[in-house]
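A.B. asks: Right after this note come the structures.
Derivation of every value follows stated rules applied to the coordinates shown; laboratory data play no part. No experiment lies behind these values; they were computed from the predicted model shown.
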Structure P
């Protein structure tokens with residue numbers, strides 16, 4: 001079984017790479033999806049977040065206002081550390097459960113999609129680190145045009161993550177996403193067939 005850590009900066013195209021890996025037969029475990037699940041209404045994590053950050057980051061229906069929480073934690077490293085201390089252990093436990101289930105089912109390639117892989121000190125858990133990168137200005141454009149963020153928010157999100165240089169330094173496989181989706185899928189397919197499968 002090949003155990004791959006997949007990461008990339010925000011708006012780099014990491015999700016597109018994960019989707020192509022899934023099509024090729026890998027089991028992709030998405031840490032972001034799990035992070036949303038562990039803070040759904042009624043969870044212990046959501047109550048701890050309310051106790052830690054107050055009611056101002058909740059919508060009227062009691063759900064987490066992700067934009068308000070994001071604005072808070074991406075502007076303050078200390079606040080981000082508090083959130084991570086609540087969420088990360090729960091995410092890791094569920095990731096471990098899903099990985100063990102995939103292995104038990106005979107899956108040959110398990111990919112953990114972790115946006116903050118470099119920042120969260122997990123590199124030694126993986127046999128292979130795959131990093132997706134895209135040009136800085138293109139990432140900003142995607143966040144503004146595709147996600148509707150303002151430029152300041154986009155820049156703040158990028159600044160809160162590891163740099164391209166830091167991610168490239170730990171990459172066993174570096175994918176530059178600077179063309180069409182067809183180009184990206186072709187690169188991923190070639191890598192999967194020659195290095196992972």
Structure Q
């Protein structure tokens with residue numbers, strides 16, 4: 001039995017190309033595997049507030065010293081981390097905006113990177129604490145960037161997930177979608193084929 005954490009970060013939510021691909025992946029995974037629970041989080045319909053100096057400082061304070069706003073932010077962060085801890089499989093719909101991740105996803109990452117909780121510093125450097133999980137990233141892009149210097153997104157996502165202990169990361173790309181026509185159709189067909197291979 002496994003639990004899936006399904007995250008969408010497209011401006012268009014589940015209707016965006018990355019959202020449609022991530023939903024397709026989850027539906028096929030549930031059909032093919034034994035899944036106990038799916039947790040869904042749409043970072044656009046339920047946005048996470050950007051960190052401020054006040055909220056960031058609140059992470060390092062004991063609860064009795066936090067103000068009300070800091071308590072709310074820590075409670076939200078704890079909820080997000082609880083979802084991650086519960087999940088065996090992370091499925092993420094990932095659009096490419098201006099060569100990087102959506103700001104909504106960056107904010108999510110800011111709230112789950114907690115020293116002593118999702119990572120810790122050791123003499124050998126930082127060690128991620130969310131180990132033993134598998135991540136599938138459904139990356140939808142208007143242009144074709146994978147394998148080129150323009151693809152700054154892939155390494156960034158891999159680096160962050162590895163930082164918190166998730167090192168088993170599989171990307172499924174659908175690129176050239178803005179070109180339309182056959183290019184778009186072929187890209188989506190290839191992504192669907194790759195999804196079928198991964199969930200089998």
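A.B. asks: Computing relative contact order in percent (Cα under 8 Å, 6 or more apart) gives 39 for which of P, Q? Please list the in-between numbers first.
C.D. replies: On the way: P: 39; Q: 23.
The structure behind it is P.
A.B. asks: Assign the value 17.0, 46, calculated as Rg and Dmax of the Cα atoms in Å, for residues 50-145 alone, to the correct structure from P, Q. Display every interim value, and only then the final one.
C.D. replies: On the way: P: 17.0, 46; Q: 15.6, 51.
Answer for the origin of the read-out: P.
A.B. asks: One of P, Q was used to compute helix-only ellipticity at 222 nm (-39500 (n - 2.57) for each DSSP H run of 4 or more, over all residues; to 500), and the result was -15500. Which label is that? The partial results should precede the final answer.
C.D. replies: Numbers: P: -15500; Q: -13000.
Answer for the origin of the read-out: P.
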